[in-house]
Structure 1
Amino acid sequence: MDPAYFSAFAALAGSAIGGLTSIATSWLTQRVQFSAEQRKRDLDTRHELYRHFIEEASKWYADAYEHDNAKVSNLVDLYSLVSRMRILSSPKVVEAADKVVRMIIETYRGPNKTIAEVEELLDNAALNPLFDFSRACREELRRDEGLY
């Protein structure tokens, strides 16, 4: 084989390998960036979902202390939020959310509370039904953010 052909072939092969390496590196970088953006969007979606659930649950839990007749239509939004969590969240978060909804319903079934009765419950976990839910959400979000 002629040495000139060998040199030309080596140059072409080196060029092809360099080009393929560049393409592979670009593809891998974009894939990693896309994956990171997807995880960020997922975390933001769950964060917003949990915030909305906490606001709704707090509103209806306070209402349950003042009223003993629950309208099912009032609780529909809570159930829809829990259903969204079934799609996006861990079983531990969903279980804690279900527990909150059940506690709200049980509170509606009980007698109305006066402000004095509420003050007596301040040190009781019954006044903070969202504690376990909040803790489960925080653990899940931190785990998924890579903080654990």
Structure 2
Amino acid sequence: MTVYKARVITAFKGAELSEIVYFGPFVGSDVGNEYLVFLGKAKNGVKPKDDSSGMNYGPVPIFFEIMYDGYTILPSDYACIFDGKEISQQCDYSVKLNPDQIILPKSIKTFPPREVGPLTNYHKWVRKSVLVAYLRQVEKTSRTK
């Protein structure tokens, strides 16, 4: 099982800013990159199978699982794919997602505007600031219910 160690840089429901979390179990995430990850707390922690290599964290008593079979770990990076007349409007921090797996409200604009396909590897991008603002609103709404 792959276990990732991460520092929370934007906290939402159930997380604290700068908190260290351990999550997994899906492979394919790059060390050092930034992700928007939706996690659920596992019922049990995890223990390494082989502790002799020195390449593990040791037992992890509090472990989080990536929700929906790993489809909710969304890479975040700087991209020049957005609309705008000036290059400064076209480039921004982004979150990459598959719109067939992550359904956003129609009010959130995704890029490129055309349909996804092999050219885009079935992905679209959304401005990170827009998605984070939307998630903050969802968080606020869920607290008042």
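Each value in this text was obtained by applying a stated rule to the coordinates, not by laboratory testing. Values in this document were obtained by computation on a predicted structure and should not be read as measured data. Cβ atoms are built from the backbone, for glycine too; each structure is taken alone.
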- Note on the structure: When relative contact order in percent (Cα under 8 Å, 6 or more apart) is calculated for structures 1, 2, the one with the largest value is 1
- Query: Thinking only about distance in nm of label points 7 Å out along Cα→Cβ at positions 35 and 131, which of 1, 2 has the largest value?
  - Reply: 1
- State the single structure among 1, 2 that was used to calculate helix-only ellipticity at 222 nm (-39500 (n - 2.57) for each DSSP H run of 4 or more, over all residues; to 500), giving -4500. 2
- Query: Upon calculation of distance in nm of label points 7 Å out along Cα→Cβ at positions 59 and 83 from the atomic coordinates, which of the structures 1, 2 produces 1.8?
  - Reply: 1
- Message: With FRET efficiency 1/(1 + (r/R0)^6) of positions 99 and 115 (r between Cβ atoms, R0 = 25 Å, to 0.05) as the yardstick, tell me which of 1, 2 scores highest.
- Response: 2
- Note on the structure: Value 17.2, 57 of Rg and Dmax of the Cα atoms in Å was derived from the coordinates of, among 1, 2, structure 2
- Task: Identify the structure, out of 1, 2, from whose coordinates mean count of other Cβ atoms within 10 Å over residues 43-50 was calculated to give 15.2.
- Result: 1
- Query: For distance in nm of label points 7 Å out along Cα→Cβ at positions 3 and 107, which of 1, 2 scores largest?
  - Reply: 1
- Message: With FRET efficiency 1/(1 + (r/R0)^6) of positions 19 and 67 (r between Cβ atoms, R0 = 30 Å, to 0.05) coming out at 0.00, pick the structure among 1, 2 it was computed from.
- Response: 1
